[in-house]
Structure 1
Amino acid sequence: MLGEYRIEGRGAAEIAASVERAVGSGELESGQLLPPLRELATRLGVNPNTVAAAYRTLRERGVIETAGRRGSRIRSKPATTGRDGIRVDVPAGVRDLSSGNPDPALLPALAPALAAVAAEGDRAPVLYGAEPVEPELERLARAGLAADGVPVGPVTVTSGSLDAVERVLLAHLRPGDPVAVEDPGWARILDLVPALGLRTVPVPVDDEGPRPDGLRGALESGARALIVTARAHNPTGAAVSAPRARELRAVLRAHPHTVLIEDDHGHGIVDLPLHPLVGVTRHWAFLRSVAKAYGPDLRLAVMTGDEVTVDRVRGRQRLGPGWVSRLLQRTVVRMWADGAVDGQAVAAAYRARRDLLVDALADHGVEAHGRSGMNVWVPVPDETGAVSRLLHAGWGVSPGACYRMATPPGIRITVSTLTPEETGRLAAAVAAAVRPGSGRVLA
């Protein structure tokens with residue numbers, strides 16, 4: 001059942017930690033069956049209730065899953081391992097188009113804003129008890145959100161979009177609750193949901209966002225929350241269109257108790273209009289991160305939502321980190337005020353790189369998707385083979401297994417630093433990798 005590995009511990013926490021360590025080290029692999037409660041309790045000399053508590057902890061952390069009389073086994077993708085283990089190590093000399101990072105050349109200089117803010121902080125340091133949100137950041141954020149049609153709500157600040165997603169889910173859901181997520185979708189979300197002890201329910205995505213029939217099925221099956229990407233969907237580049245937004249809002253109106261989390265992380269790097277979904281359910285949150293436009297190390301996202309949701313997020317944040325650095329908030333305010341990023345120019349640069357690659361792939365008969373953002377998604381019949389052949393040809397791309405559940409195989413290509421001179425060679429290499437040995441490549 002467990003091979004040579006022996007679970008250890010006398011208390012529930014020790015037993016759970018023993019299993020989790022073994023999963024992290026690879027001694028316990030996905031799908032391995034754990035001993036029945038009473039059998040393990042007898043072996044360890046503890047009460048069966050102690051083992052039951054350990055297994056419950058492991059389920060809540062997303063490490064194991066239980067199927068009634070069939071017993072408990074290690075999850076196929078446990079939270080302790082995550083999807084980073086699926087990623088490809090790009091060796092030296094291979095062009096890396098797998099990272100998902102923005103183009104450093106399109107990021108603004110931080111030194112002027114940081115220096116000015118640091119000097120301001122020296123004159124008047126932020127101390128305990130200060131307001132958690134910089135007033136000018138809140139004012140500018142509210143104006144931007146209102147201009148894009150986002151409903152009015154209180155504003156708070158989190159350490160990036162993923163921090164906000166986690167806090168909202170924990171504010172409303174309990175372990176075991178199902179969450180509707182995009183498929184394919186952001187790898188971090190697909191890891192985070194089970195890590196919180198929640199269950200993922202896949203919703204198919206096309207170029208215009210989540211498919212209404214898929215969302216309807218997920219909500220009718222009991223999903224209590226929905227996480228959706230407004231624009232620059234990772235990995236496909238999808239963006240919610242106006243017609244699709246109307247369809248999705250209609251589905252959500254029939255399920256008003258759904259916790260709706262909408263992530264607009266592409267704000268500042270896309271030129272497609274926003275068509276928000278939030279406001280049709282009782283509890284909702286809308287997020288805007290500065291990572292893609294201003295730099296991933298600026299760990300800051302603006303969040304608005306209904307009063308209950310924002311209040312719960314603020315309250316839990318107050319008990320932990322307290323607040324997101326006001327120095328960082330002031331830095332973002334200064335760069336917003338100074339126009340440090342020309343959003344239209346950045347969006348146009350990424351659009352040109354996406355379109356050039358999608359068109360070049362089409363010339364080879366290869367289907368590709370990339371409506372917004374900095375990634376292109378290419379469906380492939382053999383994901384592992386395509387990634388390996390591209391590596392051999394000098395191109396590092398990300399395997400689609402990082403981002404998908406029920407979706408067929410694919411690869412993600414980050415075009416943020418792709419040059420026009422490289423595009424033709426890359427397209428030819430992808431075509432050869434998709435259909436090796438074939439003179440004609442078919443999607």
Structure 2
Amino acid sequence: MANRFLNGMEANGMSASKRPKLGDRSVTVVLGTQWGDEGKGKVVDMLATSADVVCRCQGGNNAGHTVVVDDKKYAFHMLPSGIVNPNCTAVIGNGCVVHIEQLLAEIKQAEETGLSNWQTRLLISNRAHIVLDLHQKVDGLQESGRGKNSIGTTKKGIGPAYSSKATRNGLRMGDLMGDFEAFSHRFQNLVDYYKKHYDGLEIDVQKELNVYKSLAEKLRPFVVDTIQYLNKAVTSGKTVLVEGAQSNVLDIDFGLYPYVTSSNCSVGGVCTGLGLPPHMIGNVYGVVKAYLTRVGSGGFPTELFCEQGELLVNRGHEYGVTTGRTRRVGWLDMVMLRYSQMINGFTGIAITKLDILDVFEEIKIGIAYDINGKQITDSFPATDEELKQVEVEYLTMPGWCTNTENVRQFSDLPQKAQDYVRKIEELMGVPVNWIGVGQARASIIELF
């Protein structure tokens with residue numbers, strides 16, 4: 001398979017022998033291409049074994065990445081998944097929002113699972129904004145106030161924290177590390193601001209401040225200027241890996257607004273969320289689940305409401321890492337993937353959970369949308385109302401009905417499974433670099 005030359009690669013002028021890997025002196029980025037939950041954590045964990053630094057550039061603990069190493073299962077929400085590599089420094093960048101107590105609880109749980117030596121390998125940007133308990137209370141109030149128009153937020157306070165950032169009354173890690181009297185004054189101002197907008201909102205200000213004063217000392221060793229650190233790391237030749245949270249169709253600018261997250265989870269968020277210039281970005285890898293899932297409300301053109309959908313949920317264990325909610329499932333949507341490719345310019349993709357399709361006699365791929373007689377192939381609708389009008393044109397492919405969990409070479413996959421992978425590569429115009437056929441780190445097929 002090393003000499004394969006498919007339509008997708010020809011579209012990029014790229015042969016199989018020139019497929020990109022983790023670069024020696026550039027920043028490598030891993031992003032979601034769909035509605036999240038594609039298995040980015042596994043791909044990051046795999047690449048992080050040869051990385052010096054792994055970073056989160058946006059989002060908060062509303063993300064959920066599962067990593068399985070040596071039968072140990074880690075559930076990460078705020079920590080970069082690459083922290084499992086004992087030789088890798090983990091960076092929470094300035095574009096992230098951090099709920100301190102939940103971060104510490106996550107670290108403790110990871111320690112109990114087997115994470116070691118993290119104290120010398122975790123850095124948090126002094127410019128990262130803090131998610132306060134106040135933000136979480138407001139998040140719940142906002143979501144309940146939407147009634148039938150609820151967005152499906154995780155109620156982790158992420159949206160309100162980013163709102164505070166945009167309205168310039170937020171609090172950052174550097175504020176907490178500095179003059180606590182000044183921090184206290186700004187905290188009180190923020191409480192007063194929200195009380196004006198939400199009747200009955202009760203906050204014990206002094207109690208909260210006592211908690212944050214204690215938390216400041218626990219985090220002080222880890223809070224640094226990560227912009228300076230990362231730029232020096234790149235220029236000194238270290239390999240830097242960026243782990244995107246959420247995914248392209250959840251991006252606040254490019255996603256299905258308002259059913260989106262509150263940050264830029266496309267490639268542009270890497271520069272603004274870490275303080276790295278564009279020329280430092282090398283390979284951008286997209287992660288594609290072999291079928292499609294999402295949580296929350298909003299349109300879903302290829303969604304399944306039948307036994308096939310139930311089978312995907314059960315075989316794929318499609319329950320949210322952060323919320324536990326059952327995910328909605330459907331067939332792969334190539335219109336969505338081409339739209340993601342247009343925005344992010346992927347140099348390669350990883351297809352995950354191919355093994356979940358092992359039992360299907362037929363597998364469909366949505367290849368075009370029809371909206372009021374107009375065919376759309378690569379432009380995703382801007383509004384939910386328009387997306388709900390979509391009629392999907394499908395390509396039906398035969399299933400392979402063979403267990404693939406123990407396959408480690410592309411040539412050993414059933415021919416019909418190979419055909420499915422090749423079709424994705426052809427239709428998306430991007431080479432497939434990896435295929436996931438199980439949860440464990442070892443359950444990866446490399447195609448270069």
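FYI, it's all coordinate maths here, none of it is from the lab. As the structure is a prediction and not an experimental result, all values here were calculated from the model. Cβ atoms are built from the backbone, for glycine too; each structure is taken alone.
Computing helix-only ellipticity at 222 nm (-39500 (n - 2.57) for each DSSP H run of 4 or more, over all residues; to 500) gives -9500 for which of 1, 2?
Going through each structure in turn, the value belongs to 2.
With relative contact order in percent (Cα under 8 Å, 6 or more apart) derived from the coordinates and found to be 18, which of 1, 2 does the value describe?
1
Can you tell which of 1, 2 yields 4.9 when distance in nm of label points 7 Å out along Cα→Cβ at positions 326 and 406 is derived from it?
1
Which of the displayed structures (1, 2) returns the greatest value of distance in nm of label points 7 Å out along Cα→Cβ at positions 30 and 46 on calculation?
When distance in nm of label points 7 Å out along Cα→Cβ at positions 30 and 46 is calculated for 1, 2, structure 1 comes out on top.
In terms of distance in nm of label points 7 Å out along Cα→Cβ at positions 126 and 206, which of structures 1, 2 is highest?
1
From which structure (1, 2) was log10 I(q)/I(0) by the Debye sum over Cα atoms at q = 0.06, 0.11 Å⁻¹ calculated, if the value obtained is -0.29, -0.95?
The structure behind it is 1.
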